[in-house]
Structure 1
Amino acid sequence: MSFSTRTELMRHQPPAVAKLLPSRVGGLFMDMGTGKSRTLLELARIRQEKFDRLFWFCPCSGRDTIAHEVTKHTTLTGADICIFDDATSERTVPRDRRIYVIGTESMSASDRVVLAYNSLVTEQSFVAVDESQYIKGPRAKRTQRITHMSERARYRAVLTGTPFSQGAVDLYAQMRFLSQKILGYKSFWSFAANHLEYEERKDAYGRKRRTGRILRSHNEDYLAAKIAPYTYQVRKDECLDLPEKLYEDRYCRMTGEQRAYYEQAKDEILLSCDYDDWNPVRLFHLFSTLQTIVCGFWNRTDPATGQTKLIEIAHNRLALLLDTIAEIPESEPVIIWAKFHHAVRQIREALAEIYGAEQVAEFHGKMGDSKRASALARWRAGARFLVATQDTGGQVHTFNEAAYALFYADSFKYDKRRQAEDRNHRIGQTRRPVYGTLRCLDSIDARIAQAIERKGNALEAFQDRLDVYRRQGMKKQAIELVRAL
């Protein structure tokens, strides 16, 4: 079935199409909000006589958004699109659709989806991986399945605004999906041998062992030259005249009960165990626990019994959120970014009590696809508050209806924060978006804020400092670093 496009290209999109068109494979490294989807659809329109089906991989939470983008920009309708869900199987999947939208995560979680995709993709197919950082792990099951099954496809593309969020290591799997010939390495090991330097530590027998942690990358100019013919890259500030962002931070203090639990958590998780056992898993557990405590709860595992109990903690964060909302004009829709499902429930209940349950829509990973789509439609139809988690709502979606976004709790990573911000700082946004961040003084929030300001990762920055102390045998300083969190 042939199709045409409904919308015009912006001035930076034709060069992207022209760059990728001569090759069967290519990458659109375009900042969020610059129209990656529209650019891919233009490529598909031009090539439509040369492929049978377009398979569009994206995060599971963004499948409905991709389908909406297709019908918005082209003459294709919902009847031309198949969205894979948990019930999709090789036996039930329709074979007469032009576009198939598949959740990237499903390729590791659902064998039925894997078999259905494998039964459809042919030598005449077009396969695109949107938010391709989701396949950056070369050993990940979904990366290997998508890569190997898609090798037979005539055309392949990757789309992302953050191709190198952790450096050159992120590049290999994305380029390997396109073609092994681009970088010229037959395996990740040969790539790593030439471009990655790993941390080494001595084991109990004095032998050097890799820890798996990458210290630095090498020969990056060579990699840039190798991918240049196959990729188009553009930043938002180079091509769009979007209104500038406004930022405002709001602060609260811990209650006495919070502070007591906060210090107890540090003692139980790190300070009560041997110094040599402070591994990345324990550090992540510590950071996550401290962040839940400043949000007013703790899923505490008793060290003696191993039993877990939810502790509700008196806190000021929710009151700070309500006070901040009270300063926003009543006619304005608001996005509230939360990190924990327990916090989503607390926020929903507090907002419903003041503004009415009909004014609150939730959007998170514990909801099924249809419920998320329904909630988003209800928010767009007039519900004032969208309470979403960054993991589920922070990618793919467009929330330009709102100029106000409040971060109830931040991610440890700058990239996730940036992606969430760009949900409503995209093409079509005509007003200056305002981003309010709630932070608890003298807490883990300060370290997270510092990392985000430096465009880094709070957990990795802390681990780097801790490793310096460890290598130098400075145990006292390491303990003080933990106590200062």
Structure 2
Amino acid sequence: MAIAFALALAPPLAWAESARAPLSAIDWLSDSIAIPSPLIVAPDPRGPVGEPPSVVVGPLDAATPDRVGLIDARALGLPADLWGGSTAGEIGRLIREMPQIKHPTLRAFFRDLLVLRLDPPVDAIEDDGLFLTRVDKLLSLGELEAARALIRAAGAPEPQRFRREFDIALLTGTENKACRTIEQTPDISPTFTARVFCLARNGEFDVAALTLGTADALGMLEDREEQLLLRFLDPDLFADEPIPPAPPQPSPLEFRLYEAIGERLDTDRLPVAFAFADQSETVGWKTRIRAAERLARAGVLAPENLVTVLSERKPAASGGAWDRARAIQEFTAVTDGGSQNDPSAALQNAWSAALAGGYGSFLSPWMAERLDQVELAPAAQHDAFEIGLWAADPDLARRHAGASASDATLLALAAGRPQEMTAASPLAGAIKRSLSGLPISPTKQRLIDDGRTGHALLQAVRDLSDGAEGDPSAIGGALSLFIHLGLRETAARTALELMLDEAAA
């Protein structure tokens, strides 16, 4: 089987075309799978918006990946026909153009939208472009496990979808299993680079070398690819020769090849998904800390996993990540009863460390649980108040609230009483009006009347993504739409997080 696997080569023209086709809405996917013609690509974002093709032929219940999801729409209180009369291109464009979302509630809501089980747009039976856009957005957010689960829910391996699953495997250290899938699935035809990589991972170095020779004879590899693979198969042969410089944006397959030849690339400058590769136990502790903190900022790592990485050993130096690890370790020890140090000081240091690391909101639920029975000095009360609000623990926040108008406003918002908000900022005013019953705008109402509720909702998510720095009127309008659609809890939590950001500034 291995020899057949190595020599079942596609015609050179097909390989060349597949190697250069624009297959993804993100620019770092590996060129690992040959995509058969006709090529299926993501919807053109420059195409007509809001108007479906004049004729779309196909059964209403046709099998399409865009019917696939991990969460039933009703679990979020949304209708299954959320996309309504919108086109796949329209929804895909809004998803692709969504900026980074820093607030945890809104970020989680957008992630859930990407994995909802919904009726597909009217023209989605033509191809699976919108499904691939959903997967690619999850990959760009660092939501690798959600992307993998969505791909697998779509059914048997298929070239476009498996191309993404293969990269997830490369970044999470499960590439051996993915290579076995390639070998056992006739419909999945790997490119030469992926073929050589998988053969070598399976221990078939002679066949890998034969395949590399064939690729070289056909002129199917760029010089850098060939040099990388030669070193990958026999690093000792090139011990005294310089390693080809890495491209500015390597693919996951290139990343693994550089790692295998002893030239591990720094993931700090790469997309957040690459930080998962730095969670391996073979990586140095400081690198693992930096990667874990980055994944925490993106909201894609369990708080307990972050604490585990930060607590692996005693910091041997000071400054930056070392100080943050030391502060979290001390807070853990004090709240576990393993240290007699001052809990108030430990809390202040740990919360300052979490905020400095950019993951205070992410770590707040874990910290809140540990403060349940802890007596705190006045100096630490405000930190506990903030932690309680971020962690959706109103009792903790209430116990440690101060007497300021700002604290009173935040408590009123957390308790679901926006009419009692007293802060006078433009953002506070917009939130108060929206949560107290401000109707949605005529523009949003027209979208809903036209059956484009999902379009309106994605626009609202974008308006909220700017955070406290955004336009208060746009924020208010977005919150009003959420409430109109029955998403009051999401609106209220998002509003509170916006106000917390404004108070911190």
Structure 3
Amino acid sequence: MPKLTGLMFNEDETDFFYVHAITEGMDGGAIVDKYFGVLADAGVKVLMINTNARKTDYRSGVWENYWTGYDPKAPDDQPFFKGMPPGDVPGWRRMVHSMMVLDQQGVDYPARVIALCRKRGVSPWITLRMNDVHYNDNLDNPFHGNFWRQPQYFRGGTGYFARALDYAHPEVCDMYRKLVVETLDRYDIDGLELDFMREPYCFRPGAEAEGAKIMHDFVRAMRRLVHDASVRRGHPIRMGVRVPSRVEVAKGWGLDAVEWAKEGLVDLVVPTPRWATLEYDMPLGEWAKALEGTGVTLAGGLEILCRPMPGGYAVPVSKEQAAGAAAQVLASGADCVYLFNYFPPIGEYPTWTPEGYLKTLRAMNSLDSLDALPRRHVITYRDIVGPNEAYTPPLPAEGKTLEFVLPSGPTPPAGAKASLELHLGQGADAGAPTATVNGAACTFVGPKPNGDGTSLAIYEVPVAALPGDHRHAIKVTAAGESVRVLGVEISITPAP
């Protein structure tokens, strides 16, 4: 099969229902069509329809659905909402009620979205979350199906992921197998994605190496199911996986996507961060080399948040930051850009207008289109590292002379302007540090105090210092004894 091309979009299983109050008397199907029509208008070529986390958003025959146990006539203190903070109940109730009403109207949500995709020329896939851990600190939350409340299936250890499921238990594999079987029997799709980024921690701590064989066998079994479904349907059905952004990190957690590809088990591999931030320096070139000769489509996953360092404030990316990350994905060897949590409508992202959303997403279908947009490239960090890996994020950094590496996509178009922004921390010298990019001196434009003791130092960058497909060396030298850097961005603005 030829490789996939064009923008890919993953739609969360609860997003549509959370932002819509579908009540009796409304045409729920029409509301679905309108919402997902925006994604078609935005140039999405492959839509990943997420149908599960720890329950399903449709009436499943093998899993509990989200509204199982919910009484629409009972008050908010009904047993269904036991353990949920009172402030969370109205939004959750709106969501499960919308799911229930849509089902009562005879609308099968995934089937309706698939039908719209066919009508609008979008390739419909279903993506399944293979180990979601939301609300793991409270097992009374209605988010959890009964299976997830059984501690014998937990992977163990400490921290947020201790109650993720351990695939060493045949019961865990079988539970997901049943969902895959139902999905393939029930829905006529172009592809099935196994999303191991919700979550990649699938084996007890220390057992990841032996777990890799278990997972390889599981993926092989899922591929057989996909193949059988494609024979029944009379058309190809592809299979994809989402995995951590580094080849060695994915393998370290037992998710050896390269070996799966070499065996012909997968058609799509999506390296990606987990959630905390975009990564502008994913080694997609290494992925492309490792996957060479397999025919597998390589897509670079983009998250909606941008944090320069661990513990930083979670800020949704700007249009320019998203365009920069997408440009880097395509410039570094990937076939496609893959978006996660880029929800419409735009109300959650105040810096994105509806027009800006459509324009930016449409541009992500090609480097040429992205070249016409302003873009930003940011030093961030990895939010998933390998088991026992020693990793030091690049920021914050302090010293007399600091060096950073930041790729900035393709060569800027003719007439473009470039700038460097340094977010300087409290206690930095009053004088601006000097800065170079690839050895070229940058011209200090001026500081912008932030009002909290930190400041933004802005520099003009010679465009000739930014050759495409290059990891740029940025050198910062303090004016005094030391400088503390909290953020680094390169901005590229095309000529008007």
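With helix-only ellipticity at 222 nm (-39500 (n - 2.57) for each DSSP H run of 4 or more, over all residues; to 500) coming out at -11500, pick the structure among 1, 2, 3 it was computed from.
Only one of 1, 2, 3 returns -11500 for helix-only ellipticity at 222 nm (-39500 (n - 2.57) for each DSSP H run of 4 or more, over all residues; to 500), namely 1.
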If Rg/Rh (Cα atoms, Kirkwood Rh), for residues 205-372 alone comes out at 1.08 when worked out from the coordinates, which of 1, 2, 3 was used?
1
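A short reminder: the numbers here are calculations on the coordinates, not readings from a lab. All values reported here derive from a predicted model rather than from experimental measurement.
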